[in-house]
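So, here come the structures, one by one.
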Structure 1
Amino acid sequence: MNLDEESKTTETDAEPSDCVLVSLTLNGTISKIRWDRKISLLDAILDAGIAAPHSCCRGNCGTCVCKLEEGEVRLRRNFILSEAHLQQGLILTCVAAPVSNTIKINYDEF
């Protein structure tokens with residue numbers, strides 16, 4: 001393979017920088033989706049056709065809580081989770097913004 005072919009392969013195989021790769025477990029099923037950095041994690045999950053638990057979509061109720069097992073997110077707001085919850089890795093998907101390029105979350109383990 002020459003350098004031009006290698007460059008083409010690299011460009012083709014590259015992940016879009018505006019997307020985060022998400023592995024999620026819900027009701028024993030593992031799904032992999034792409035999360036557009038411009039939307040909430042919950043919106044990305046729902047857009048992928050996954051029936052994730054949710055209610056208020058504003059960080060007020062805690063219905064969308066799950067455990068962040070790998071990666072990093074930032075919560076745009078948080079009215080429910082205590083510092084102890086955050087230390088345990090719990091997040092609210094409705095207000096989660098990505099920090100890392102890949103994350104792994106689990107709705108079944110919290």
Structure 2
Amino acid sequence: MIYTGSCHCGKIAIEAEGDLEQAVQCNCSICSKKGYLLWFVPRANLRLLTPESDIATYTFNKHNIQHHFCPTCGCAPFSEGTGPTGEPMAAINVRCLDDHVDLSTLKIIPYDGRSK
């Protein structure tokens with residue numbers, strides 16, 4: 001299935017393809033403070049509908065993950081990084097999907113990013 005999403009003001013728009021059955025709830029500092037609920041897909045399954053020049057990016061710590069956000073409204077619809085086996089991955093913030101996903105239907109997987 002193809003899902004669309006955006007930041008609050010709509011400046012950053014995305015499409016992501018895949019089966020949305022589960023999401024990761026990480027307890028690291030940025031995920032906790034931003035309230036992320038992440039759906040991981042191969043980077044090839046994410047399509048930007050916005051020019052990359054309109055997207056701001058924040059990295060910290062080991063600089064392994066590019067946390068993308070809107071410079072206008074501050075919402076962060078997705079991040080990019082590398083999966084455990086070296087493949088490019090995208091982490092879609094489920095809370096930024098336009099399709100109003102019923103979170104109660106998802107399997108929520110806790111991840112201890114705080115101690116990594």
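Bear in mind that the values in this text are calculations on the coordinates, not laboratory data. Predicted model only: the values in this text are computed from it and were never measured. Cβ atoms are built from the backbone, for glycine too; each structure is taken alone.
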| field | When distance in nm of label points 7 Å out along Cα→Cβ at positions 40 and 80 is computed for each of 1, 2, the largest belongs to | value | 2
| One of 1, 2 was used to calculate mean projected area of the Cα convex hull in nm², giving 7.0; which? | 2
| query | Upon calculation of helix-only ellipticity at 222 nm (-39500 (n - 2.57) for each DSSP H run of 4 or more, over all residues; to 500) from the atomic coordinates, which of the structures 1, 2 produces -1000? | reply | 2
